[in-house]
1. One of I, II was used to compute helix-only ellipticity at 222 nm (-39500 (n - 2.57) for each DSSP H run of 4 or more, over all residues; to 500), and the result was -9000. Which label is that?
2. Consider the structures I, II: one of them gives 0.97 for Rg/Rh (Cα atoms, Kirkwood Rh) as calculated from the coordinates. Say which.
3. Thinking only about distance in nm of label points 7 Å out along Cα→Cβ at positions 90 and 154, which of I, II has the largest value?
4. To which of I, II does the computed value 0.95 (FRET efficiency 1/(1 + (r/R0)^6) of positions 106 and 170 (r between Cβ atoms, R0 = 30 Å, to 0.05)) belong?
Structure I
Amino acid sequence: MSSLETLLSEIDSCRICAADLPLGPRPVLQCSAAARILIAGQAPGSRVHASGVPFDDPSGERLREWMGIDRETFYDADRIAILPMGFCYPGSGKSGDLPPRPECAAHWREALLAHMQQLELVLVLGQYAQRYHLSAKSTSLTELVRSWRDYWPGMLPLPHPSPRNNRWLSRNPWFTAEILPELQSRVKRILDEPRND
């Protein structure tokens, strides 16, 4: 096995947070050294935990619409990697799912990213991924997404595509009008480029 295959095998059998996971460990991610686009998300929800397929929910449908791609392209690991900040479902609280378990990113994230040298675009979804990838600490989601050009074209901060963000999307129509056409154009360009390998 390659070192990335070994790493993914170790992640699959990870039990670091087992005692704190209400449904037990089931790491859900998609990774290949050939991927050109990375989706850096939060953590799987209960539906994704059940299926074992990342973004196998309404959030995934919306994210694919935002990117302008179909399911087949989305789930091609050699094109698109999906690495949530926590690989396992963390459970739910009063206002939705709990935050990703911090042990996961601390233990696995840098080692995985080191294998992903072909990345051209990182889509950074939600506050936990934004804190990690963009060092975003005090900026509001709206301010951060409005400042998207500061990170472009290598990274793009996005609101989470969850239906819970419908109100934010309706209050910020500039996101759909201004950012999504740029995102779709860049995704198409990256995926259409011939590989150099």
Structure II
Amino acid sequence: MTILAVIVLAYLSGSIPTGVLLSRRRGVDPRDVGSGNIGATNVARAAGTLAGVLTLVGDLVKGLVPVIIARRIGLSNWAVAMVGLSAFFGHLYSCFLGFDGGKGVATALGVLLGAAPLGAIILVGVFAVALALTRFVSVASLLSAALAAPLLLVLGYPMATVAIAVVTGALVAHRHRDNIRRLRFGTEPRVGMGKVSSLDSGVA
């Protein structure tokens, strides 16, 4: 019963539409601006840089906190994985947004930060290097998602924790299918290369 309650609370935590709530304080809705995505990139475009940064932090925290709670109360590795994935699914399929949501990068990072701290820190480094080299947020996000599971295996994390990386990585890639299409056709916007117009670079 405790496990079920924590899983439900994790889903509700992940479902909190951080970007929408922060943007509305500025009188806008990110779903009506740019790509319509509710993540940090589009929120920054809709409501300003500060709102974008706070969205990034908020989306990370709502994945991190449920995992920390699950670990603190002594749940098994597989139960912790279920809690983390529930928070992640909450962000992708928010009950407060008609079961729609963002791309999941920041929330997945929060989940991994709670379940596999060293791995998450390394992945942040991978993201930063990829972004610096390519200036594509989407490429940095996709590369980090792809490397997450192999990295956790190499670092010796339990299979339950690796499973988190497999599931989140696959869904992050699926949510970036429009970005992948734009990368193929050379129309994906780069960071620092002028205004992004109506496209979305990827962090949500």
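1. I
2. Source structure for this number: II.
3. Ranking I, II on distance in nm of label points 7 Å out along Cα→Cβ at positions 90 and 154, first place is II.
4. Derived from the structure labelled II.
A short reminder: the numbers here are calculations on the coordinates, not readings from a lab. Quick caveat, the model's predicted, so the values are computed rather than measured. Cβ atoms are built from the backbone, for glycine too; each structure is taken alone.
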